[in-house]
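What follows is a set of structures for review.
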Structure P
Amino acid sequence: MTSTSAVDGRAESRARRAVRPVVAVLFWLAVWQFAAWSVNKDFLLASPVSVVARLGHLITTGDFWTTVGWSLGRIAAGFVAAALVGALAATAAVRFRAVDALLSPLIATIRSAPVVSFIILLLLWTDSSSLPMYTSFIMVLPVMYTNVVTGIRHRDRSLLEAAEVFRVPLARRVLAIDVPAVLPFFAAACRIGVGLAWKSGVAAEVIGVASGSIGEQLYEAKVFLSSVDLFAWTVVIVALSVACEKVVLRLLRSVPGRVDGARP
């Protein structure tokens, strides 16, 4: 009887956790709809119904998917490059003090400087089609570097000493000790980095007016005072960011070793 009650309690708890975010979303949608009714000017604040209708129209067009693919490809490339370079640079920084001393000021500068400064500087060096990729790379790099450095420095010293005493091969030590220790920190960096890549990448597209990009659509929405397009494309950006995060974290969960931070 007790076990049945416990099972029922856990099921009820799971149901509440599942319902809670839905209720929260519905609440804010209601607030949005009420605000749209209050303003009563669609070009200033489009209603959720108008945005959903606009999205329904957009996803049926080939131009929509071409635009999504254009932005997705470049922003994803910047994110992947930042993840690889950040992990390699962090490994070198922990291994060699000179590398750490050289990279620390650079990483601190990138982390502190406004993204618009890098976007304008990159516009002087490259064309707008490459701008979102480079901007995403620069903005995500400090997050990856810092988290991986922290993960490497938090490895279990006793395990490392045991591996050294028993002369465990490097490849086996990396898979058995280093990767499981660093992966949670790397997964946490990916959670932050994916959203940051989309924010900075789309910002670069807007400022550079990259032809064929989501940023260009946002820029045109501003020019034509179309809040419905602005909200519709913003919903698309959020959906793409969340989807990319889920894909990355699922890939990390397939890596050997427990990755608590990588659970979707």
Structure Q
Amino acid sequence: MPTPRITELPDAVRSLVEKASGPITDIGIVEAGLNSSIAARVRTGKRTLFVKGLPLDHPRAWTQNREADIAPYVRDVAPELHWHVEASGWSLLGFHYLEGAHADYTPGSSDLSAVSVTMRQLSRLRAPGVELKTMTHRYRGYVDRAGDLEWFEGDSLLHSEWNPHNVLMTKIGAVFVDWGWASIGAAWIDPALWMLWLIAHGHTIEAAERLAAVHPAWSSAPPAGLDALARVQQRLWDSIAEQSPDDWAQPIQAAARAWNLRREHQR
């Protein structure tokens, strides 16, 4: 479920930011994104930050800790984390602010090759020595065939959330943000999940698969594993769309259904 965005920083949050980075000189609320109560560009005398936060009693406050834990390991593909603060009822992350627009996933976009380059760079990173969810654990409630979860086992670091709002196009290339759902699993899962978002943004299934195939792990994806993932993704996005009060999830739900149907016809 999307988290409502606060349009002004509470006094307690301003105080915590200033304690960490000095007096605030300018604030700009960032409207894009679904998972944070606070998302803001904050200028101080020292630096410009992207500050994101959730109340400590929010059911997804754990994602803030996950991002803080993984930040040192993904600096080559993500913005640098300057600090993590938990106080006064808030969990706050202060990242280095990068100028850039969210990725354009539509057919013909020049962003696609840059995203693919950074995805390949991510695939070369070693899984960090921090506690992360596994894809088998995350998908355990969406399988209905014995053995399906085994296809998702692996030791690769996965971003797993390929909404274009989580990809910034900057002067240094594509940069990945929002690592709260970083997980461990089979390496081919990331390009497969990216493929669904490409379909949701207008690509044919064949065109999306060609783009996913550039990822070095795609060739290792077992057909039965892709079949299992397609079934899981349809159930997952059917559930998300049913629980969502608006229609943000419908395009990716339709993409998941289309991909699963194609996999069924190919078997």
- Query: helix-only ellipticity at 222 nm (-39500 (n - 2.57) for each DSSP H run of 4 or more, over all residues; to 500) was computed and gave -27500; which structure, P, Q, did it come from?
  - Reply: P
- Task: Rank structures P, Q by relative contact order in percent (Cα under 8 Å, 6 or more apart) and report only the one at the top, that is, the highest.
- Result: P
- Message: With FRET efficiency 1/(1 + (r/R0)^6) of positions 113 and 177 (r between Cβ atoms, R0 = 30 Å, to 0.05) coming out at 0.95, pick the structure among P, Q it was computed from.
- Response: Q
- Suppose you compute Kirkwood radius over Cα pairs in Å for every structure in P, Q: which one lands on 19.3? Q
- Item | Value 15.8, calculated as mean count of other Cβ atoms within 10 Å over residues 57-64, assigned to which of P, Q | Q
- Note on the structure: distance in nm of label points 7 Å out along Cα→Cβ at positions 65 and 233, calculated, reads 3.1; among P, Q the input was structure Q
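Each value in this text was obtained by applying a stated rule to the coordinates, not by laboratory testing. Remember, it's a predicted structure, so these values are computed and weren't measured experimentally. Cβ atoms are built from the backbone, for glycine too; each structure is taken alone.
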